[in-house]
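In the part that follows, the structures are each spelled out as structure tokens.
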Structure I
Amino acid sequence: MTTFAPGVDVSAAAHGPRLLRNRSWDRLFVAGGAWLVPLPILAFYLFRALGAGVSAAEDLVTLLVMVPLGGPHVFATYTRTYLNPAFRRQDPLMFVLGLLVPVVVIGAAVSSAFFDVVIMGSPPTRYVLTFFFFWAGIHIVHQHCYVVSGYVDRGNRRRWGWIDYAVILLAMYPVSFFRMSMVDKADLSMRTANPDALATRIVTAVTGDPAFADEYIFRIGRVAPILPDFLMHPAMWMTITALFVVALSIWIVKSVRERRRGTLLGYRFRLVLAMAVFGSLVPLMPNLDSAFQGLNAWHSFQYLGLAWLMNRRSAERGEIQSALFERTMREGAHWRFYRTALFATLGAIAVLLGAAWLIAATSNGEFVMFGHDAPPVDANGRELYRPGAVLLAYYLLGFSLLLVHYLHDGFFFCRRRYLRTEPG
């Protein structure tokens with residue numbers, strides 16, 4: 001079989017829907033990781049059934065995803081940025097911006113947890129986490145859109161191809177905005193739902209339990225996002241829901257027609273379908289920390305394959321040359337690439353756990369490893385921001401790495417030459 005690049009079939013690229021690499025790679029990494037989505041959700045309820053508290057179960061699920069997938073996928077970005085000797089010269093803006101992110105994140109964590117700083121009634125970390133949620137969602141859908149953009153049918157013009165992107169972009173937000181609209185902005189503890197919100201009344205009417213509405217408000221990292229009023233208005237989640245339903249309907253009709261004409265791109269279709277299903281269903285789960293870890297597991301698994309492929313493309317063009325690349329980017333070295341990322345993750349987790357133990361041991365009970373079930377309060381009865389020592393150590397030492405990963409890939413996902421190799 002003739003090839004024009006390792007793992008890419010010229011005949012398939014020239015006469016039909018092209019592949020990103022080869023059938024086995026595309027089958028595994030494009031939508032194959034979607035089966036991972038339910039696992040963190042099931043693990044959360046298993047830990048709860050075994051007696052773990054909510055905070056402990058959330059942190060255990062985070063570690064369950066972080067060790068084999070989340071950490072390695074973040075490290076993979078750095079193989080083409082700060083571990084690339086030419087990065088500073090090739091992308092000076094990304095180099096500098098990546099150094100500024102830790103200043104903001106660590107400053108917010110220190111001022112919130114150790115100095116009890118509040119800005120308009122909320123700790124600075126809450127603002128960072130609000131930004132993080134929206135950036136995380138954009139990052140996930142941007143990655144999926146980037147993968148989808150690599151599938152082109154050379155023999156057919158793709159009319160209505162934009163609808164694939166619309167479905168991916170909208171899938172997570174109908175339920176997410178519904179639950180965000182339940183947040184009571186007057187309750188600085190972020191523990192109760194706004195009883196006047198339409199979404200709160202709907203949840204209470206369906207479940208018959210006002211206490212469930214308090215548990216069902218949108219919270220990530222045990223805090224609710226800070227949102228402007230227009231985003232919390234019922235018109236927002238109604239509009240997003242209507243747009244998603246319309247986009248999904250058009251996509252279904254388009255896919256049926258393409259199937260009948262024999263022009264349906266199977267891997268592209270499966271990726272959009274998986275995102276439509278899981279993206280819309282995952283935000284329904286009561287505990288969003290564990291639920292979104294399901295999407296994170298799929299996203300990270302897909303990214304590990306994608307990062308290796310992007311690195312291969314760059315290595316073939318001579319854009320990156322380093323000893324690390326020589327060991328991990330050559331054909332057949334994918335397991336070495338993963339092991340390197342895994343060992344780096346284990347080392348980082350060891351540092352985080354050591355820092356968490358130190359925080360807990362020296363705080364006179366103010367911080368405990370997995371957080372207090374009931375947050376401590378000051379002399380005036382105001383709840384203090386006291387996350388678990390593990391979570392705080394992550395905010396101090398690890399969270400910045402994740403956000404820099406988002407930042408750099410926001411640029412990389414706009415460069416399709418890393419994904420596609422044209423025959424010629």
Structure II
Amino acid sequence: MKITEIETFVTVPPQGIGGSFWVLLRLTTDDGITGIGESYGIPVSADIACRMIEDTFERYVCDTDPHQIETLFRRVYSAGFTQRPDISMMAVFSGIEMAVWDILGKAAGQPVYNLLGGRFHDKLRTYSYLYPAGVDRVAGDQYGDVYHDGDAAASRAVDYLKAGFTAIKQDPAGPYSFQGGRELSLTELARCEYSIKSLREAVGDSADILVGTHGQMTTGSAIRLARRLEPYDPLWFEEPCPPDQMQALGKVADATTIPVSTGERLTTKHEFHAALQAGVSILQPQIARAGGIWETKKIAVMAELYNAQVAPHIYCGPVAHAAAAHVAFSSPSFLMLETILTDFHDQILKNPLSWDNGYLLAPTEPGLGIELDDAVIKQHPYQSGGRLHLEMCQVALGSNNQKIIDEL
């Protein structure tokens with residue numbers, strides 16, 4: 001069996017939840033087996049990302065045996081004489097690699113998790129960001145700005161409890177500037193504290209609270225915020241410092257009782273090992289960037305050696321979501337899985353993922369257990385040169401420019 005063909009697709013989720021666009025692909029073997037994949041967050045226009053994927057396929061993957069996962073990884077990891085973690089090339093490879101696993105599962109007549117050690121968990125605990133009513137499938141009323149208004153967030157959180165979720169996430173420290181670590185103003189610190197306090201009062205002991213910050217703070221500012229939030233017992237404090245500041249993340253972890261997590265902007269086992277060594281206790285690999293299914297499985301195994309846990313990051317389309325689920329089902333170190341419940345996530349699949357009261361059920365079909373609906377994908381095309389998948393605010397934010405922050 002040889003991999004012989006590739007198709008790439010770009011589709012635009014109507015409300016932008018999960019990113020401005022999703023880069024999807026399909027591989028085909030010489031005996032007609034197909035596999036699908038998704039690449040996350042390549043920091044160029046989607047059409048250029050597709051060309052990168054196609055070029056990589058032609059150079060390193062075409063006419064190879066899909067069983068040669070390690071060889072394929074090393075070829076792309078070393079591409080262009082690099083031999084180091086490269087966030088763009090690993091995102092390119094991740095999409096191709098999960099499609100290869102889809103092929104292997106179909107060829108074996110087994111779900112992918114059975115090729116990764118078998119199903120360790122019966123179902124997966126999931127969590128969601130708090131989204132405005134009408135954006136996702138969680139029913140509720142319009143409450144206001146659930147991202148920054150603590151009262152609105154608290155009211156919306158109750159809707160997620162009713163939908164069966166036992167964990168919810170908010171990141172009230174935005175916007176997210178390109179500048180890296182900065183000092184949060186007293187106003188921002190107070191806003192964050194009020195939001196998390198309000199969430200705890202709303203959910204009580206019925207749900208964990210997850211605090212996201214997207215790498216915005218200096219070490220000192222992160223510690224100041226963590227100490228304000230400790231009384232409300234969040235389950236994790238996510239990426240409080242820029243992702244290239246592992247020593248800073250370690251200092252924050254040492255200074256707070258809240259477990260520190262990171263991972264959505266890291267790639268390969270090398271960077272996740274550095275996070276574990278720094279003292280991070282919850283890893284959040286984005287499978288469509290971290291290196292694919294096999295590399296993410298290695299990261300999950302490595303976490304066990306540090307008594308750490310894995311909570312895969314998902315802010316993308318449903319193919320990466322399914323791939324992350326297969327690794328999670330097979331991994332003892334799994335904690336919970338990020339989830340996005342929108343109609344469009346389901347519509348682009350012929351057989352969507354299934355939930356039961358806040359828990360993801362295991363796919364039972366061979367491979368990833370899902371198939372793309374090409375017709376729906378084509379109904380939501382990408383315009384060349386549009387927004388990137390995600391973008392940082394292009395304004396430097398200081399501790400005293402609250403007017404700019406409010407306007408953003």
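At a glance:
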quantity	calculated
Mean projected area of the Cα convex hull in nm² - structure with the largest value, from I, II	I
Which of I, II yields -11000 [helix-only ellipticity at 222 nm (-39500 (n - 2.57) for each DSSP H run of 4 or more, over all residues; to 500), calculated]	II
Answer label among I, II for the case where distance in nm of label points 7 Å out along Cα→Cβ at positions 96 and 296, calculated from the coordinates, equals 3.1	I
Structure (I, II) behind the derived value 29 of relative contact order in percent (Cα under 8 Å, 6 or more apart)	I
Which of I, II leads on distance in nm of label points 7 Å out along Cα→Cβ at positions 56 and 376, largest value	II
Computed 18.2 for mean count of other Cβ atoms within 10 Å over residues 192-199 - originating structure among I, II	I
Structures I, II, by FRET efficiency 1/(1 + (r/R0)^6) of positions 216 and 320 (r between Cβ atoms, R0 = 35 Å, to 0.05): label with the highest value	II
Of the structures I, II, the one that 0.30 was derived from, the read-out being FRET efficiency 1/(1 + (r/R0)^6) of positions 128 and 336 (r between Cβ atoms, R0 = 30 Å, to 0.05)	I
When mean count of other Cβ atoms within 10 Å over residues 72-79 is computed for each of I, II, the largest belongs to	I
Structure from which 0.25 was derived, FRET efficiency 1/(1 + (r/R0)^6) of positions 88 and 256 (r between Cβ atoms, R0 = 41 Å, to 0.05), options I, II	I
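Bear in mind these aren't lab numbers, they're just calculated from the coordinates by the rules spelled out. Predicted, not measured: the structure shown is a model, and the values here were computed from it. Cβ atoms are built from the backbone, for glycine too; each structure is taken alone.
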